[in-house]
Every structure is written in C-alpha cells, then in structure tokens.
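For reference, the structures are reproduced in the following blocks.
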Structure 1
Amino acid sequence: MDHIAQLAKLIRYFSLVATTKAGSGHTTSSLSAADLMSVLFFSGFFHFDSDNPQNKYNDRLIFSKGHASPLFYALWVATGAIPTDELMTLRQFGSRLEGHPTLEFPYTEVPTGSLGQGLSVGLGMAINAKYIEKLPYRTYVLLGDSEMAEGSVWEAMQLAAHYKLNNLIGIIDVNRLGQRGETMYGHDTNAYQNRIRSFDWETIPIDGHSLQEISDAYTKANHVTDKPVMIIAKTIKGKGISFLENKEGWHGKALSAEELQNALKELDPIDTSVREMLHKPEAPERETVSNFVKIEPIKPLSYDKNKPIATRKAYGNALVRLFSEFPAMVVLDAEVSNSTYAEDMKKVYPERFFEMYIAEQNMVGVALGLARRGQLPFVSTFAAFFTRAFDQIRMAGYAKANIKFVGSHAGASIGEDGSSQMALEDIALFRSIFGSTVLYPSDAVATEKLIEEAARHDGLVYIRTTRKETPVLYDTDDVFPIGGSKILRSSEKDEVTIIGAGVTLHEALLAYEELKKQDVSIRVIDLYSIKPIDQVTLTKAASETKVLIVVEDHYSPGGIAEAVRTALGYMQAHIISLSVEKMPRSGKPQELLEFEEISANAIIKKVKEVI
C-alpha cells in the first residue's frame with residue numbers, strides 16, 4: 001500500500017496547489033476523500049480507458065459531491081490523462097477545469113454540484129448496464145454526507161434496491177462538516193448504516209483513511225450479487241494537513257500562499273513526477289446480446305377525423321409505432337402510465353419500459369444517466385409534477401442531454417381533479433431550460449408527428465399533451481417541423497389573429513365559425529412549436545392584422561404570449577393575452593375554460609372589443 005499512499009499524498013498536493021493558485025475552491029472536501037479515490041483509481045478496481053472515455057466497457061465514476069472538483073481533476077493528472085500545467089488553470093475563464101465538473105472536461109460523466117442528484121444518474125447508468133446493454137461495467141458514485149439530507153438520494157436508493165443493481169456502488173465521504181458546521185449525523189456512521197440498510201442495500205462501514213480497509217471494501221462490493229452497495233467511510237475533513245483537519249470555517253476556502261507552504265511541509269517528501277495509468281477494461285470473450293427486443297412491424301399513421309381522441313393517447317400510440325425507427329428508445333413513467341398512455345410501450349416492449357414510481361426527481365436523474373450512455377429516454381408524468389424535478393431538469397440542460405419529457409393533464413381544462421393537478425407553469429419551466437425545445441400539439445396527428453420530430457432532434461424536448469379528447473384536425477401526410485406553425489384559417493380580410501395551442505386552438509376554431517356568421521374575419525394559427533417559435537409567420541400576421549390575441553391554458557408569466565412578445569419585440573405589434581388569471585377550481589372542463597376566460601365565448605368577446 002506504500003505506492004498508493006504516495007499517490008494519495010500527490011493527489012492532496014495537487015488539490016492544494018491548484019486551489020491556492022485559483023484563489024478559491026473546496027480544498028478540505030477534496031482532502032477528505034483523497035484516500036477513497038486513490039485506492040479506487042490506482043489499486044485496480046476502476047477500469048477505464050483514458051484514451052477513449054466513451055468506451056462502452058469503461059466503469060463510470062460520478063462525483064455527486066461535485067464541489068470536490070480539485071480532487072477529481074487531480075486524479076486525472078495523476079493518471080497522466082491531463083498535464084499538470086492544465087491543473088493550474090482551475091476555475092479560470094476558458095479553462096476546462098471549472099469550479100464544479102462540466103462536460104467541458106472529457107472525463108466528466110455529468111455536470112454535478114447541485115447536490116443530491118449523482119446517485120440517480122448513476123442508477124440510470126447501472127440500469128443501462130444490467131438491463132439494456134448487458135455490459136459488465138460498474139458505476140461508482142462519490143457522495144458527500146451533507147447531501148444525504150436530500151430526498152432524491154433516498155428516492156434513488158429505493159429504486160436501486162427494487163431493480164437489484166449490484167453494479168451500483170455508492171461511497172459516502174462522512175467527513176462530519178458541511179458548509180456552515182456539523183452535518184445532521186456528524187460522524188455517526190451507524191446512523192447512515194441503519195438507514196441505508198433498511199433500504200435493502202449492502203452497507204460496508206470503514207475508516208476512510210485506512211488504505212487496507214478501503215481496498216477490502218471495494219473487493220467486497222464487487223462480489224455482492226443481488227443488491228446495490230454503499231461504502232460508508234468515516235473521514236476527516238482536511239485530512240493530511242494538521243491545521244485543517246476537522247476544523248470548521250474552511251469549507252470552500254483556498255489556502256493563502258503562506259498557508260500553502262506550511263501545508264506542503266507536512267506532505268514532504270512528494271514526488272510530483274509519479275504517474276499511474278488506470279487499468280483498462282477488458283471486453284468479454286463472448287458478449288451478451290444486448291438490446292434484443294422483438295420489434296413489431298411499423299404501422300402506418302391512421303386517425304379517423306370523425307372520432308375525437310386525446311393527444312395523450314396518441315403519445316402512447318407513437319411510442320409503439322416509432323420504436324422500430326428509434327431502437328434506443330427507453331420509456332420511464334412515474335406510476336401514471338395508464339393515464340399518460342406510456343403503458344402502451346410496456347405492453348408491447350416491456351424490456352424498454354421502466355417504472356419509476358412516484359419519485360419524479362429520481363426519474364429525471366435516471367433519464368440523464370440513460371441518455372449519457374446513449375439511450376433515448378422518453379419521460380412521462382402529469383405535467384404539474386415535473387415542477388418538483390425542476391433542478392434535475394435544469395442540470396439535464398447543462399448536460400446537453402437528449403431526453404424527451406412528456407407532460408399530460410395540462411392546464412385548467414383537466415377539470416374536476418382541481419388545481420393541484422393542473423399544470424399551469426410547465427411551459428414557463430421548460431422554456432427557461434438551456435437549449436430546450438417546447439412543443440404543444442393540438443391533435444393526434446400532430447402529436448405523433450411531433451413525437452417523431454422530438455426523437456430525431458438531439459436535445460432536451462418537452463411535449464405537452466391534453467387530457468380531454470379533441471377533434472382530429474390534420475391529415476396524416478401533414479408535416480410539423482420544429483420551429484413551425486400552422487395557419488388553419490386565413491383570408492385577406494382578417495382583422496384579428498388568434499394564436500392557440502392544444503385545447504385553446506379548438507376554442508379558437510369554434511370562435512372562428514361563430515364570428516364568420518357575423519361577417520367578422522379572423523386568422524387562426526396553431527403555434528405548436530413554442531420554442532423555437534415561428535417568427536416569420538407571427539411577423540406576417542402582426543403586419544396584416546390589427547391585433548394578435550394569444551389564448552393559452554397556462555398562467556401568463558413565462559407562457560405562450562410571452563414567447564410571442566419576445567419573438568416580436570423588434571416591432572410594435574399589438575398583442576393581447578387571454579390566459580389563466582384566476583385561482584382554478586374543480587369543475588367540468590368547459591366550465592373551467594369559461595371561468596378562466598379562455599373559451600370560444602371569451603375569444604369572441606375580446607375580438608369584438610378590439611375591432
């Protein structure tokens with residue numbers, strides 16, 4: 001173990017000098033886990049091809065405690081994967097070595113730093129290895145003891161045990177101190193062990209600075225066959241530097257130049273030139289057939305225009321119909337698949353459906369893990385409940401993840417279930433995500449076409465579906481490119497343009513028919529792509545009609561009207577918003593549309609006012 005001890009000392013050295021050079025960074029959090037990670041990397045447990053980070057046989061390592069990034073980067077310097085000079089660019093603008101790991105650094109699995117998410121992502125990667133690609137790699141997740149207070153960690157623990165993921169190994173760095181003082185359980189590792197064991201995990205409590213105990217723990221973890229493993233390591237924050245060890249007030253602080261010199265004296269002697277290559281993974285002699293799913297022949301798209309159908313039902317149809325074209329598709333649902341119709345996928349392709357239960361934060365984290373391993377996750381639940389997973393969705397955006405979110409039961413028009421079930425913020429949520437696409441189909445044909453467009457699009461996509469049945473408007477050969485819209489009614493005499501999507505588009509069409517009888521001509525636009533938005537069509541409508549009336553089953557802040565105003569901000573367009581402005585309540589869907597003044601009657605009234 002002497003060689004590992006020298007490498008651990010080198011890792012500490014790198015963490016110290018890099019943070020002092022940067023003038024900031026989480027030094028003490030890096031020092032506490034240095035032994036845990038040195039044994040993992042350099043004792044042959046972690047198999048990784050540094051020349052090919054995407055090698056499918058590579059073990060995966062997630063720093064859920066992403067603030068320990070100096071340790072993370074130091075490890076890769078010690079392997080020879082990056083030069084020491086680059087480590088000295090830590091936290092500088094333009095450097096790949098950012099304050100918390102991002103995808104700019106090629107050995108980062110996912111961006112981390114928002115605590116409590118790494119175990120869910122690791123869970124997704126472990127599911128991929130065990131059930132989808134059937135690969136031998138293991139997923140390791142380094143967790144901080146502070147983040148164990150996050151509910152999403154325990155959501156992940158439940159599901160990992162449910163799926164018996166013996167290829168998932170968590171490591172808790174129990175260093176006692178958080179940002180402002182002692183953590184909930186301090187150094188009481190029994191408290192962690194009792195709780196984690198009750199979730200049916202194998203628990204291995206150790207001294208996190210005994211290299212032999214750490215090595216024995218990894219050996220034992222690799223031989224567990226029927227459950228996930230959590231190594232619970234009692235460590236000292238600031239370990240290795242006497243004036244930092246177990247001291248409060250050092251979280252997130254770098255040492256001064258003088259303090260650094262004093263610290264380095266305690267580490268002497270240090271051989272800064274030593275490097276240790278990682279053990280590369282070996283491909284099995286006979287690879288297990290992965291992804292073997294009996295694919296049904298693709299069926300032509302067909303809907304009867306005389307039979308209304310809910311767009312949520314069309315979502316389920318699309319999953320099954322399109323799987324042969326997109327065989328990387330994986331469907332996750334939060335125990336509402338009989339309402340979202342994701343159950344259609346489960347019935348036909350059960351190997352590609354994973355029940356996530358009522359734990360939306362973990363579901364999104366799992367989707368991110370799957371996406372980072374090359375799968376195409378479709379994630380569905382009631383749209384209102386994506387709001388509780390906003391942080392996970394936000395981090396998926398920073399990961400540039402190829403995930404498709406589908407929210408059903410959107411808006412006040414769901415009716416009797418009441419306000420707690422009405423998604424009235426979801427468009428705003430997804431519009432705000434970096435690099436996102438937001439789509440809102442109004443009929444079954446548009447839904448299937450937009451599901452296909454979403455599957456083809458590389459990036460995060462949100463698709464909003466409707467609970468109630470709606471008429472079929474489009475022909476099966478119509479196209480729906482992302483960033484487009486549909487002009488359903490227009491003439492040279494149009495005085496007002498009505499912009500709708502989903503339920504409100506159908507209300508706009510009813511209003512059109514009634515106003516036509518009164519010799520009032522209006523234009524009707526289906527704004528199915530909210531982000532990106534069809535600026536060309538909107539500009540033309542604003543130029544040719546007196547006013548644009550945007551009607552949406554959503555709160556006005558962050559909604560469709562705001563998207564239209566942003567698109568037309570360069571011109572003096574007259575834009576009126578009809579949106580949900582009152583506290584919604586239970587009632588029939590049509591009663592709610594009337595109450596919120598987003599019905600055909602409300603549209604007619606507003607048109608008459610403005611002309």
Structure 2
Amino acid sequence: MTCPTDRTLPAFVFIVPTLLFIPLLLTALPGDCTATEPWTGGAVAADHPLAAEAGREILEAGGNAVDAAVAVSFALSVVRPYSCGLGGGGFMVVRLVDDPRTGALDPVATAVDYRERAPTGLRPDTFEALHDAEASRYSGLAVGVPGSVAGLLFALDRYGTMDRDAVLAPAIRLAEAGFTVDDHYLQAAATLEEAFAADASLATSRRFLWERFLKRGRVAPGDRIRLPEQAAALRRIADHGAAGFYRGPIAEAIVRAVSAAGGVLTGGDLAGFRVEAVPPLLGTFRSDTLYTMPPPSSGGLTTLQILGILERYGRTRGPDLASLDFNGAAYVHRVAEAMKHAFADRAAWLGDPDFCDIPLARLLSPAYLEEKASRIDPDRTLPPERYGSRPPPVEDHGTSHVSVVDAAGNAVALTETINLEFGSRIAVDDYGFMLNNEMDDFTTRRGGENAFGLRQSERNLPAPGKRPLSSMSPTIAVAPDGTVDLVVGASGGPRIISAVVQVILDTVVFEMPAEAAVAAPRFHHQWWPEKLFLEASWSDWPTSGRSVHEGDPSLTALLRGLRRRGHTLGTRETIGVVQLLRRSGHGYTGAADPRKGGRAVGIR
C-alpha cells in the first residue's frame with residue numbers, strides 16, 4: 001500500500017479522494033438489504049483477483065478452507081510481491097467443523113503463529129547503537145527469519161486435505177506465466193521509485209527489485225511481471241516441503257542476500273524456525289463468539305477491547321450504537337475513545353509472550369472493560385494519560401489478508417506481511433522474492449516511533465528468537481448455533497485494527513451488506529499521536545437517507561462535532577484494506593476492499 005504523509009485538516013476541508021468506489025456506497029447505505037446471491041459452495045476474498053481465483057480452483061477441486069487459503073497465500077507471494085510472500089510471515093486463525101485427520105466428529109479451533117523471529121545475532125540495543133536511523137527498515141539487520149513457508153505447510157499438513165503439488169500448482173503457473181500490473185501495484189512501485197531517484201546506488205545494491213519489479217522506474221499499467229525464479233523456489237517447496245526452503249540452496253541464497261546488506265541472519269536461524277499452534281483468543285460481541293489471534297499479535301486483544309468497551313458503554317450508559325447516526329460525530333467520537341483506551345494498553349502491555357508476562361485475563365475482564373467504558377465522556381476527549389491502565393511508557397504497508405469459507409462451513413482468516421512496501425527492499429535474486437523488514441516492528445529505539453508512528457514499551461525490544469509485536473487481526477465470528485457469521489481481516493499496520501473493528505460494527509450493528517461495509521469510509525485513532533484520522537473519501541460519503549441525530553448531516557457538521565469534543569483531525573488516503581466474508585441465508589456473500597483492487601469469489 002502507498003503510505004502518504006499524514007496531513008492536518010484545514011477547517012472543514014477534505015482532500016478530494018483518489019479512490020473511485022463511491023458509486024457502490026451510493027447504492028448500499030446502512031440497512032440496505034441489497035446483496036449478491038449467496039455462495040453456498042464456498043467463498044474466498046483476497047486482495048488480488050488471480051489469488052482469489054487460485055482459492056476457488058482449490059475449492060472446486062474438493063479442497064477444504066485450509067487448502068484454499070494456503071493456495072491463495074502462495075499465489076499472493078507472486079502477484080503481491082510488495083505485500084507478503086515467501087520472505088515474510090503471518091498468522092492464521094482456523095475453525096474446522098471436523099478435523100480431517102480423525103474419523104469421528106472433532107471440531108478444531110486454533111491459531112497458527114508463523115510470525116518472523118529475530119535472528120540470534122540481534123540484541124536489544126542493536127539499532128540504538130547505529131547512526132543509521134533507517135537500519136531497522138532498509139538494511140540486512142531489518143530482516144527477520146521468514147515464517148510463511150513453514151506456517152503454510154504446517155497448516156496444510158495438519159488441517160488440509162490436499163497434497164503440496166496440487167495446492168502450489170496455481171502459484172507456480174502464475175509465476176511462470178506472469179501477472180499484469182494493476183493500479184495498486186503502480187502505487188506501491190511509485191513509493192519506491194522516489195527512493196531510487198534519491199539514491200542512485202540502490203539500482204546496483206537492489207538490482208533485482210529495480211530491474212524486475214520496478215522495470216528501472218518505468219513500470220506501467222498492463223506490464224507483465226514474470227517470476228521464473230520464484231516458480232523454481234515454489235517447485236522446490238512442493239517437492240521437499242519446508243526443508244526445501246529452510247535448508248539447502250534457497251536458505252543459502254537468503255543468507256547471502258542478508259549478509260551482503262549487513263545483516264546477521266544465519267543458516268542456523270532458518271533451520272531452527274518453529275511454528276506454534278495455540279488456542280485462539282476468544283471474546284464475544286453481541287451474540288457472536290470471536291476467534292482471533294493472541295500475542296504477539298496485538299490485533300486480537302485490541303479488537304476485543306474496543307468492541308467490549310463499546311458494548312458495555314451502550315449497555316449501561318447508552319444510547320446504543322445502532323441508534324446513533326452512522327459515521328456521525330457522536331458515533332465517531334465514541335468509537336475513537338474506545339480505540340484510544342485499547343491502543344494505550346497495546347503500547348504499555350504487549351510484546352512476545354515468550355519473553356514477558358501479558359495480563360490478558362485482566363485486560364479483557366468485564367470489570368476492566370466496564371471501567372474503561374465509564375471513562376468515555378460523550379462530549380469531550382481526555383488527556384492522554386487517562387487512557388488505558390498506565391501512563392505513556394516512554395503502518396502496514398506490505399500486508400495482505402485472505403478470508404475463506406468452504407461448503408462444509410470450515411473457515412480460515414489469514415493475514416501475512418513483509419511489513420513495508422517490498423519489505424526491506426532486499427530480494428533473494430536467485431529465487432525471485434522479497435525479504436521482510438519486520439525488525440522495525442520492535443521497539444528499536446526506546447522512546448522513539450516506528451514506521452507507523454507507534455510508540456511501544458521496552459517489552460517489545462528485540463532479542464534473539466523474539467517475535468515483534470504485530471497489529472494483524474485475522475478474526476472469525478461464530479453464531480450461537482456454531483455457524484460462521486463473519487471471516488474478516490485487513491492490512492494496514494495499526495490501522496488494521498481500526499478497519500476490522502469498523503467492518504464488524506458495520507455488519508453486526510448496522511446490518512450493512514458486505515460490499516458497503518468494506519467500502520464505507522473509515523477513521524483511526526491509535527492513542528499516540530493525539531490525532532483522529534479520517535479517510536479522504538469521507539467527503540463524498542452520501543448523507544441522504546440517513547437518520548441524523550445532530551442536525552445538519554453535512555461533512556461540516558461532522559467536523560464541527562468532532563472538534564467541539566476536543567479532537568485534532570487529520571486525513572489519510574486509506575485506513576486499512578479489508579477482505580470480508582459474511583453469512584447470508586444458507587451461504588456467504590463477500591467483498592474485497594476496492595482500495596486495493598482485490599476480489600471475492602465463490603461457488604454456487
């Protein structure tokens with residue numbers, strides 16, 4: 001994703017949006033029951049059409065949701081090389097009606113953690129000791145041990161039904177035949193072209209990226225990007241499994257690339273990578289049970305806190321969210337205040353649970369959430385130190401999400417990343433994929449901010465084998481009868497959390513169809529900096545047909561209402577990119593976020 005500079009809003013003025021999805025909004029306001037005919041044979045939502053089709057191909061061949069999700073992820077490694085891929089890592093939430101490995105009915109609910117880990121040569125003060133402030137982003141030291149291949153194959157082996165050859169076949173075909181550059185690819189490329197223009201040496205040190213992915217600064221709509229090198233890597237993985245990636249020629253090529261860029265990752269780091277399958281973090285909202293990721297993802301806890309605070313406020317203090325003007329000042333203020341409490345706790349408490357104790361039970365307890373709800377003043381913001389449970393302790397750009405449901409009702413929510421666009425900007429030339437720069441998600445300089453403007457505690461300092469804190473929030477919502485209601489997740493750094501929360505509110509509280517819920521303009525507050533960001537597209541959000549509780553339904557009234565409550569406002573081009581599947585009757589409808597040009601597909 002592109003990462004435009006944050007801007008402070010002039011009085012009552014928004015930037016004209018560049019995203020052309022407003023016609024969809026005009027036909028799908030809250031409460032509108034318009035929706036496409038549901039898919040009853042399974043569905044996939046991904047942020048590239050070719051990847052979504054790879055998933056549908058697997059479902060049509062008889063694969064389950066895990067088989068399809070793994071196929072989509074490997075396809076995304078090819079067609080979204082700046083967002084995710086073989087050189088990255090991620091989280092997967094799996095809910096199966098029946099474990100395919102057992103004969104008797106045996107439901108499964110698990111969270112598969114294959115987040116990148118710090119190499120053994122990294123220390124808490126590694127980055128503080130360097131003069132280069134960008135070493136945690138664009139040097140070999142930025143590269144964490146990739147986890148995607150291990151995690152995907154772990155899930156396929158344990159919960160899938162098809163073999164590696166079949167599931168990797170779509171990705172291999174895409175790598176060989178190539179894919180056509182779309183608008184979102186151009187946006188990502190434009191961000192890097194500026195960096196290459198400013199530093200001529202990058203054309204040599206980052207040759208593969210410059211020549212193959214950026215076409216020497218001349219990449220254009222309709223260009224075809226072929227990756228026979230990645231096809232070779234995928235074939236080796238299909239033939240040899242995880243060992244084909246973490247040992248042998250691919251592993252040696254990764255170490256060479258990282259070492260040449262000043263990194264410390266070793267063959268031992270790769271060979272020692274481990275995947276963890278842990279119980280998902282559970283919460284409730286309205287009548288649904290939410291299955292999401294536990295730490296080192298902050299997304300699950302922060303999402304559950306925001307929703308829990310909002311639900312308790314509406315239950316004991318009122319009025320209920322559903323009675324407020326959707327995206328009006330009172331609604332935005334209340335949700336933003338809940339976000340600030342949760343993000344303050346994120347900054348203070350969260351890290352890798354293997355390295356620090358995290359009071360999950362207390363942070364999600366009804367009494368704690370009720371106390372945070374009681375602090376929300378409907379008319380005013382609070383000083384920063386009043387949010388969360390401690391005073392201050394001192395963005396995704398390269399991320400992708402996949403939602404899958406199969407005909408049996410099995411579901412997968414999968415979010416993967418290489419962190420910023422094209423990750424560390426270091427390619428494994430011999431095998432055609434980019435390496436992550438996930439080490440910037442650590443607290444690399446105490447008291448400083450990362451690429452997303454997040455301040456984080458010393459609990460998130462780097463250490464050998466440690467996983468950096470993440471905002472990825474793959475989530476599955478399950479109804480009381482055991483049927484999956486929603487499969488949702490997003491990309492966008494800390495804005496992932498805000499986007500997922502708002503799409504859940506849009507669908508559950510306002511009963512919006514999937515397309516409208518995903519396309520609606522969003523807002524974001526992460527507690528620090530003290531700024532409430534609204535999407536640029538907000539200026540074109542239709543106001544007719546809505547119930548308005550603050551009088552004038554115009555954008556001017558919204559901004560006045562927020563400023564009157566004490567908010568400092570800013571705008572961003574996008575706040576998260578969401579992929580959603582939603583139950584509809586006996587099937588599912590879906591939406592891929594128009595902000596990135598993906599697709600939702602299914603089988604009827």
For the read-out distance in nm of label points 7 Å out along Cα→Cβ at positions 170 and 418, a value of 3.4 was computed from one structure; give its label from 1, 2.
1
Which of 1, 2 yields 12.8 for Kirkwood radius over Cα pairs in Å, for residues 90-145 alone, as computed?
1
Tell me which structure, out of 1, 2, gives 0.75 once FRET efficiency 1/(1 + (r/R0)^6) of positions 338 and 586 (r between Cβ atoms, R0 = 41 Å, to 0.05) is calculated.
2
Label whose coordinates, when mean count of other Cβ atoms within 10 Å over residues 122-129 is calculated, return 28.0 (choices 1, 2)
1
Starting from the value 1.05: which structure in 1, 2 was Rg/Rh (Cα atoms, Kirkwood Rh) calculated from?
1
Structures 1, 2 compared on FRET efficiency 1/(1 + (r/R0)^6) of positions 66 and 370 (r between Cβ atoms, R0 = 30 Å, to 0.05): the greatest is 1
Assuming 16.4 is Kirkwood radius over Cα pairs in Å, for residues 426-529 alone as calculated from a single structure, say which of 1, 2 it is.
2
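We did not get these values from a lab; they are worked out from the coordinates using the rules stated. All of these numbers come straight from a predicted model, not from anything done at the bench. Cβ atoms are built from the backbone, for glycine too; each structure is taken alone.
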